[in-house]
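Please find the structures below.
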Structure I
Amino acid sequence: MLSLQFARDNPDAVRKGLRDRGVEETGLGELLRLDGERRGLLVDLESLRAERNATGKRVGSATDAAERQRLIDETRVLSERIDALEPRAREIEERVRSLLLDLPNVPHPDTPVGEGEEQNVIIRTEGAPPPFDFEPRPHWEIGERLGIIDFERGVKLSGSRFYVLKGAGARLERALIAWMLDLHTDKQGYTEVYTPFVVKEECLWGAAQLPKFRDNLYHDVEDDLWLVPTAEVPITNLHRDEILEPGVLPLNYVAYTPCFRREKMSAGRDVRGIKRGHQFDKVEMYKLCPPEASDDELERLVGDAEAVCRGLSLTYRVKQLCTGDLGFSATQACDIDVWASGCGEWLEVSTCSNCGDFQARRAGLRFRRERGSKAEYVHTLNGSGLGLPRTLAAVLENYQQRDGSVAVPDVLKPYMGGIDVIRPANA
């Protein structure tokens, strides 16, 4: 969340950030008004408590009975005034925190201003779509023809936006995950973590998924546990309420999890194939670093995600997100899209975000530069490296062959148990 001190000292900057995001400013106005009232109340309470303490001490030393009673009465009146003000102070404190939790991060000065995805800026495009001497098919046709994606049984099991991967399809998904994890750990220096797929509610507040995305989350009411919408949530909370000692930063983590989202916010979008589902796999990269390093770490994060696209020989582009398309927690972010030849469109497979100290303030993530120094908030960054199943869809569409088979990318062959080409099960 935003620093209350920052909002108090820089209201115009916060207002501009909200306007650039297309967010109403009413919450900020109420926040600043209540903050002023709260500070006034705290001054009054401190003065009244000091006066009560001083009067109480005089009671003990009073020798005259009448004077003693007068001081007792005065102490009682002061206590009543304090008791009358304290509930309002607590009420304002709770409301101020609630308003802070509702405010998105302030965009980085380098984030381009725009209303939505149409104003995102393409930074670079690498590679060219593969040439085909036939009309390439979309992945949903390829998957059904090869018998490796079963949409009908996915719906039978769980409803719309679910599917079943079978045979070489399931193996290809597993190969992608394993290869990505090996790349990030062996070549890029990330530490792999295997986290729970369900988390406590406070983890979602710490990662800024609550309250903003409550309607998009799956919640088990009986045990009060939440299915993870992304590995970003448990990794953010690995060091919750800790102060990291000097020399620990930066920390680079990578994790595989299935992700669970209701996708209410995307009703009617990407309804064909496996581009958008309520359950999907993702390999997530995550960084904790000192504040002055986060801009450079964002570049490294994007580069690490690009390395996956290059390893798979996928045509891709990097876009800088504008203010109107920026994620709630992010101050600056880039998308990576891969070209899918069959459906003829760019598929987003990664968003790499610098969240500044936004999540760290919620989760209590701090560090010391040297022993005994003041604790500071870390900066956090996250990015998909990459997200499935869109990467799987792009592989199927770009590696398809005239006879309907799909060639396995070279980097995945060691993970495919001897399968170099995916053919129909009865071929």
Structure II
Amino acid sequence: MERKQNKGLAAAALAVLIVLAFLLLAGINGFTAPIIESNGASQQFEALLGVMPDAAGFEQLYGGENDTLTEVPETVKGVYTETSGLGFVLQLSTTQGYTGEPIEFTLAVDAEGKISAVEMTNYPETKDFGEDYPQTYIGQDSALAGVNLVAGITYSSSAFKNAVSDGLGVLVSQGLISEGVKDDSQILEELLPGVYPGIVNPAGILQYEELEASGSFQKVMKALNGTGYAFIGSDGSASYLVICNAAGGVLVYDTEGNAVDAASVDALVQEAKAAASDLSPATEPERKLKRLLPEDATATPLSLEPVFNSVTGAYLVESADGVQYAFTAKPYGYNNMPMEIYAVLDESGAIVAMNADEFIFFSEYFDAYELEEDSYKAGFEGLTAGSFTGDEALITGATFSTDGVKTGIADIFQAFDQIDKTAGGESNA
């Protein structure tokens, strides 16, 4: 009897212990669950807290399962709003840099629409734009009026800037922040890639040396390939972009992007021409171009007044073989260095011969490309503006050189169509 009572007491005690253990575990779980959840959130939002450490919490607007934003550029991977009203955090990624590998970073934007912090999370580029460059964006709104590219690192710094612009553009388009206001100088400079191809590389990035501005001009840009100048200034009543090429040609644009009659702002145009007085058209073909011409040929310079691309020389070539046209172009190649591309066209506009000073810059440092020069050059013979696709310029393993050759040949075809092909004549533009 006593033994049965002991067994009953033991069973009861065990039951009590089980209940107590269950209650204890439940209490511990109730206490730690918020901590575990908080720790999980901290890991998930670690990058966000890195640029907005005072955040109370985040709500994901884009990049998750329930996106509330539409028409978002591919550079924008995530958009978050801070739950207490501090602003927004953007996760951005771009493959438009020098190597084509993803440049990834996180951007904080305050409630007034100004960048408050930037943190790089992946930078694969072989050319570093430096730790200080992203910090120059702090305090900027969507206009990005106070931001420049890094000299010598234009592909990567431009890719970074464009990604930032994409991210801020999403917030503006969704009505989450107000749009920044661009000044006249910035508006006019942004017209350049579309109206003056000679000053941009194949990626559309401006390549210029900024000179000291004076008189009516607040900014003076000299194209690195010697094709001309771009001036931004005012005649006292309005702001204008004035472009001068090596042949004395002039283009003028207003802040609405409209072409302006140069005669209507003649004083400004003459001031720009005087400042660009070191420009002069070539009077004879360069040595390597001359080698492409018949031995008995005479070459007469043709006006490039209507040409604002990379072409720097055009000639009427006359010989016993008949009439041809010779061109020199200076597009940007590897490392944004101007290449020198030469081509001779027949009267119908078909390539008779082409060459270059160098197809591959710094070839001693690279071995990933394949180039047999004679067959490569022969591949251009007979091509016209209508049959040239750009693929003919492909040099395997040498993307930037390929793009330079492609741009130079395309610009030569364009120049052939634009210029008057009679010595002493006027342009057909």
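Please treat every number below as a calculation from the coordinates, not as lab data. Computed from a predicted model, the values in this text were never measured in an experiment. Cβ atoms are built from the backbone, for glycine too; each structure is taken alone.
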### Query
For which of the structures I, II does the calculation of mean count of other Cβ atoms within 10 Å over residues 314-321 return 21.4?
I
### Query
If relative contact order in percent (Cα under 8 Å, 6 or more apart) comes out at 20 when worked out from the coordinates, which of I, II was used?
I
### Query
From I, II, which structure was P(r) over Cα pairs in 10 Å bins from 0, in percent = 4, 18, 26, 21, 13, 8, 5, 3, 2, 1, 0 calculated on?
I
### Query
Among the shown structures I, II, from which was the value 14.9 of mean count of other Cβ atoms within 10 Å over residues 74-81 calculated?
I
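State the single structure among I, II that was used to calculate log10 I(q)/I(0) by the Debye sum over Cα atoms at q = 0.21 Å⁻¹, for residues 290-329 alone, giving -0.84.
Details: I: -0.84; II: -0.63.
It was calculated from structure I.
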### Query
When helix-only ellipticity at 222 nm (-39500 (n - 2.57) for each DSSP H run of 4 or more, over all residues; to 500) is calculated, the result is -9000; to which of the structures I, II does this value belong?
II
### Query
Ranked by mean count of other Cβ atoms within 10 Å over residues 338-345, which of I, II sits at the highest value?
II
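To test your reading of the models, identify which of I, II gives 18.4 for mean count of other Cβ atoms within 10 Å over residues 82-89 when calculated. All intermediate terms of the calculation are to be shown ahead of the outcome.
Values: I: 12.6; II: 18.4.
Corresponding structure: II.
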### Answer label among I, II for the case where mean count of other Cβ atoms within 10 Å over residues 154-161, calculated from the coordinates, equals 23.5
II
